[in-house]
1. Between P, Q, which one scores greatest on FRET efficiency 1/(1 + (r/R0)^6) of positions 62 and 126 (r between Cβ atoms, R0 = 30 Å, to 0.05)?
2. From which structure (P, Q) was Rg and Dmax of the Cα atoms in Å calculated, if the value obtained is 15.0, 45?
3. Going by mean count of other Cβ atoms within 10 Å over residues 22-29, which of structures P, Q comes out largest?
4. Out of P, Q, choose the structure whose coordinates give mean count of other Cβ atoms within 10 Å over residues 54-61 equal to 16.9 when calculated.
5. Taking FRET efficiency 1/(1 + (r/R0)^6) of positions 70 and 94 (r between Cβ atoms, R0 = 30 Å, to 0.05) as the quantity of interest, name the structure among P, Q where it is greatest.
6. Which structure, out of P, Q, was helix-only ellipticity at 222 nm (-39500 (n - 2.57) for each DSSP H run of 4 or more, over all residues; to 500) derived from, given a value of -14500?
7. One of P, Q was used to compute relative contact order in percent (Cα under 8 Å, 6 or more apart), and the answer was 22. Which one was it?
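Since every read-out is calculated from the coordinates, none of them should be taken as a lab result. Being a predicted model, the structure only gives us computed values, none of them experimental. Cβ atoms are built from the backbone, for glycine too; each structure is taken alone.
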Structure P
Amino acid sequence: MAAIRHAHTKPELLIRSGLHKRGFRFRLHSSDLPGKPDIVLKRYRAIVFVNGCFWHGHGCEMFRWPTTRKEFWRSKIEANMRRDQTSISALRASGWKVATVWECALKGRQKVDRSLLFDDLTDFIRDGKGVLALEGKKAG
């Protein structure tokens, strides 16, 4: 597990590249904001988190509770989920728009068409309000 990155992951690089191609300029991993957001678009007062489904406890097909050391993993992942909510609430209270792009939106059977994902993200950054969650398609 030590080899797993906390920053500059493949999903994060993909989102950064797509936003850059659409003309957005941004800062990375701003430590002066709650939750140390992955992407900060100060001009638009917008934040983008790129979350891994496992580490942030997303309820999609890519997330499974580990079968070993169950108590450890449950407390760790639930703490991550609480921290995420606290960070988003603090950012919203400070007037930021917050988007979360989930790993399942970018890969796996539930992935979303990339152009549609970036269209939604672009619209939210420029004109949106509140909170946006971009996640994989639901089965069915």
Structure Q
Amino acid sequence: MKKQLLAVSMMICGLFSAQELTVEYKRMVTYDDMTQFSSLVNKENINTCFQSEKNSYSLLGLAIKLNSKQIFQKLMDEKADLEKACDGKTPLMFAAKYGNLEFAKKLLENGAKKETKTEKGYQALDYAKKYEKADLVKLLE
């Protein structure tokens, strides 16, 4: 019972601590547009969880979801937190879920941890299996 209460509390705190994704951020990541990166992203917000619809994503997680290669690389260059979990998922988990082998390889090369688990005990490998991403399953095993 205590674990369930703690999990619910953490989810509620996560919802309230996530910042709403503005039109400018959404446009930057959706269109892989580097023109506003330096005016929007800084040390204070590079690892923020942003609320988008019903989910929360770090900028790195969003870049992975939307396959924004330039934004992804710039976030990597700026040392975005590879273990930052938003809605419980790390960037590597998002790469596994969305089937992005290239991003997964770069994350691992730069220190992302395969063994990181969600509150429910899922790892990136579990997402690769669930979403039937065979190449990622092979990478993460």
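1. Numbers: P: 0.55; Q: 0.90.
Between P, Q, the highest calculated value is found for Q.
2. Numbers: P: 15.0, 45; Q: 14.9, 49.
Considering all the candidates, the number was obtained from P.
3. Values: P: 13.2; Q: 16.1.
The maximum falls on structure Q.
4. Details: P: 16.9; Q: 23.6.
The structure behind it is P.
5. Details: P: 0.25; Q: 0.95.
Comparing P, Q, the top value of FRET efficiency 1/(1 + (r/R0)^6) of positions 70 and 94 (r between Cβ atoms, R0 = 30 Å, to 0.05) belongs to Q.
6. Details: P: -12000; Q: -14500.
Attributed to the structure labelled Q.
7. Numbers: P: 22; Q: 18.
It traces back to P.
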